[in-house]
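No value in this document is a laboratory result; all are computed from the given coordinates. It should be emphasised that the depicted structure is a prediction, and the values quoted were computed from it without experimental measurement. Cβ atoms are built from the backbone, for glycine too; each structure is taken alone.
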Structure I
Amino acid sequence: MKIKTRGMIMAAWMAGTLAMSGCGEKETEKPVILAVSFGTSYNDSREKTIGAVENAISEAYPDYEVRRAFTSQIVIDVIKERDDETINNVEQAFDQMVEDGVKTLVVQPTHVMNGYEYDDLVAVVDSYKDEFDAVSIGMPLLSSDEDYTKLAEALTADTASYSNEETAVVFMGHGTEHEANASYAKLQETLTANGDVNYLIGTVEAAPSLNDVVSAVKAGGYKKVVLQPLMVVAGDHGNNDMAGDEEGTWKTAFEAEGFEVECVLRGLGEIEAVQEIYVSHTADAIAALGE
């Protein structure tokens with residue numbers, strides 16, 4: 001089975017035949033879209049964000065069965081212990097699909113960028129590719145220049161009610177040591193080029209850092225700061241690192257500098273225009289099945 005690429009980071013695996021062992025394996029005629037997310041233990045945010053993206057994909061492609069998998073085993077374990085709800089990790093989801101006799105598979109990640117999580121997902125798909133007649137993997141949220149433009153427009157439209165000359169709208173991303181961390185700078189450049197100079201992006205674990213963003217807000221002469229996650233979900237990072245009242249959070253850091261601070265716990269997955277980007281990437285992955 002040959003590996004094909006679509007764009008910069010899409011890989012599509014074609015051909016090959018699923019060998020049926022004759023040992024009672026089931027076979028399903030319906031193709032599957034596996035939506036893969038990092039996950040969150042915050043139930044409300046999970047369904048408003050990840051669930052909303054999955055629903056949008058399901059509505060767009062009713063001939064496919066949409067299944068869920070999380071990459072964070074910690075999140076999976078917390079949900080299982082606390083709520084007695086079982087969510088498969090990626091390997092478990094693939095094993096189940098093989099057992100169910102799935103022939104055609106599209107894997108659509110809800111990752112923001114093609115960092116380590118996406119690399120790991122590609123590796124898993126590659127290891128299972130010979131179990132399917134056709135399998136392809138879609139792109140993360142930020143992949144093409146068009147994606148950056150669409151996301152910048154989605155962010156400004158979604159926050160228009162509280163964006164003004166005296167307010168800095170600050171989005172908090174996760175950050176990564178992966179080279180994909182450059183996505184944050186590119187999104188910032190896109191916003192600035194559009195004239196949305198009061199929109200600033202920082203990260204929890206990389207650059208731009210919280211200190212970088214605080215300095216930029218001070219330099220801009222703003223009086224108020226609105227904080228919002230640049231993550232699919234408004235989970236642990238959003239509730240604790242961003243909006244927490246403890247010393248060292250983004251909220252308290254800006255308050256210590258004399259700014260009025262408002263926290264908006266709204267994940268990217270809640271924004272319809274963001275859901276549409278994922279649906280578009282799913283469409284590309286489905287199209288790749290025929291290549």
Structure II
Amino acid sequence: MTKTLSGPSGLISRRGLMLAAGAAGLLPRAALAQAKVAAANLIKPGTLVMSMNPTLPPLQFVDDRGQLQGMRWELGNEIAKSLGLTPEYVRIEFAAMVPGLAAKRWDMINTGIFWTEERSKLMYMVPYERAAVSFLAARGNPLKIEKWEDLAGKAVSVELGGIEERRTREVDGMLKAKGLAGIDIRTFNNFAESFQALRAGQVQAATAIDATAMFMQTRGDFTRAVAGLFPQVATFAFANKALAEAVVGALNDLKKSGYYDTLFDKYGVLKIEGSTFKIEGPGPA
């Protein structure tokens with residue numbers, strides 16, 4: 001009986017060794033992932049889990065088939081590929097992204113989160129694009145909103161919790177400082193809801209970043225009434241420094257290969273100043 005059992009056992013062992021050897025030869029990307037990003041630095045081994053709120057075409061949005069699309073989605077995929085990882089996305093409202101990162105629900109915030117000194121102390125932030133704030137008006141701009149002062153007394157919709165809300169509140173303060181009426185700021189869970197409020201006539205303007213505002217205007221949805229306010233850098237954000245550094249390396253490789261420039265030119269997005277990427281700010285204490 002012992003002899004009978006040892007025979008199959010030996011056979012299984014040899015087959016296991018052969019399968020393992022074959023897998024090692026067929027899966028070089030797994031080895032690459034181990035070399036560039038240790039499993040301890042990821043919430044799921046072999047996978048780059050990214051949070052995204054896909055409500056900002058053409059940068060991040062969902063197409064008619066329910067599939068993620070956009071510049072940031074393409075760039076996230078290419079970064080994962082460069083690191084030998086499988087990209088995975090968690091669709092979530094912006095307000096939940098920073099707490100979710102701290103709770104290790106995802107490895108990376110991929111939604112163009114703007115750099116601020118305060119945020120740079122909570123996360124490792126890697127600038128990769130430049131953007132400014134625009135105000136959209138109804139198609140044709142019937143109220144003739146042409147400068148930020150024209151927003152006095154207007155109802156303006158904006159996504160809750162992002163830099164766009166902060167900048168809208170700054171404009172509100174600027175108006176009041178000039179003795180003008182402030183803005184009736186109405187916050188929504190995401191940009192899709194904010195834009196719908198403008199489309200339905202519930203507000204007179206909506207805040208967005210320049211690239212999205214231009215996309216909406218080109219598509220014929222709205223008119224980009226005011227553009228180029230508060231230009232600053234957008235970033236990827238991480239809780240793990242080693243992973244942030246690995247993504248910096250991937251971005252520098254994509255810059256050298258020409259992929260970064262080609263992608264940004266395709267979408268008309270402003271590139272960072274300088275030729276290399278780096279973590280900006282101290283990161284978590």
Structure III
Amino acid sequence: MRPAVRDVARLRWRGGARGAGGEAGRRRIPEETAVAIAYQGSTYAVMMATPGDLEDFAVGFSLTERIVADTAGIEALDIVEQDLGIELRMWLAAPDAAALADRRRHVAGPTGCGLCGIESLEEAMRSPPAVAQAMRLPPSAILAAVAALEAAQPVNHATHAVHAAGFWRPDRGLVAVREDVGRHNALDKLAGALARDGMSGAGGAVLLTSRVSIEMIQKAAAIAAPVVIAVSAPTALAVRTAEAAGITLVAVARGDGFEIFSRSDRIALEADAHVA
């Protein structure tokens with residue numbers, strides 16, 4: 001399988017540097033590969049993605065795009081490397097295959113297609129499943145989760161050029177992290193990793209290093225995650241979608257604080273009020 005990181009030659013110039021030729025050296029950068037997702041022998045979507053954790057990607061994409069309801073809907077999965085990219089070939093159980101035929105479309109996406117295989121405004125704006133999980137997190141837990149995610153990104157530490165999605169539980173801490181050049185891809189890979197491990201998103205928080213748009217909330221709702229914590233800001237539509245899904249959306253999360261945009265009842269702000 002192709003490596004997720006490449007070591008390449010580069011010339012570096014910094015202001016005030018002497019000489020016109022630049023400084024020769026090398027830099028580690030993330031790989032980007034065309035990844036085709038195919039069902040029943042036909043391509044459904046093509047994304048540019050980091051060529052790692054591809055089984056997770058295939059399963060997670062299928063779940064968050066509601067192509068299958070659970071992993072049992074995927075009867076077979078083959079990863080096929082070709083000169084131009086990688087194919088993730090899946091064969092679905094009969095009910096899921098029939099449902100897919102109603103919405104099939106070939107889609108060529110940029111890095112991390114956000115809404116793939118969508119043919120109508122109604123599909124793009126579909127209501128996410130409701131998340132009713134009861135949960136309470138103190139601010140210290142949110143800060144700990146963000147810090148844990150920052151320390152668990154080996155590809156980004158090497159390249160400073162990829163996104164990460166993680167899953168954090170109050171009783172276990174950070175249980176899974178996936179990285180990719182595409183933020184949607186990273187979340188799909190995370191969803192697949194949890195599903196393949198038999199773990200639901202209920203009872204924990206999805207962590208994101210990216211901004212939060214509607215499809216990120218839709219994908220989080222698909223795995224029943226009651227809390228989404230992101231280091232960047234959300235879109236207004238993402239906030240409305242989180243409210244509709246019953247998801248607590250925490251964003252602009254840094255080492256010194258965060259902002260709550262929906263369902264603030266799950267964040268126990270008073271729990272840390274008297275901590276020095």
Original post:
Thinking of I, II, III, which structure, once Rg and Dmax of the Cα atoms in Å is computed, gives back 19.8, 67?
Top reply: III
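Going by relative contact order in percent (Cα under 8 Å, 6 or more apart), which of structures I, II, III comes out largest? Provide the component values of the computation, followed by the final result.
Values: I: 22; II: 25; III: 18.
By relative contact order in percent (Cα under 8 Å, 6 or more apart), the leading structure of I, II, III is II.
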Original post:
I, II, III: which one has mean count of other Cβ atoms within 10 Å over residues 61-68, as calculated, at 24.1?
Top reply: III
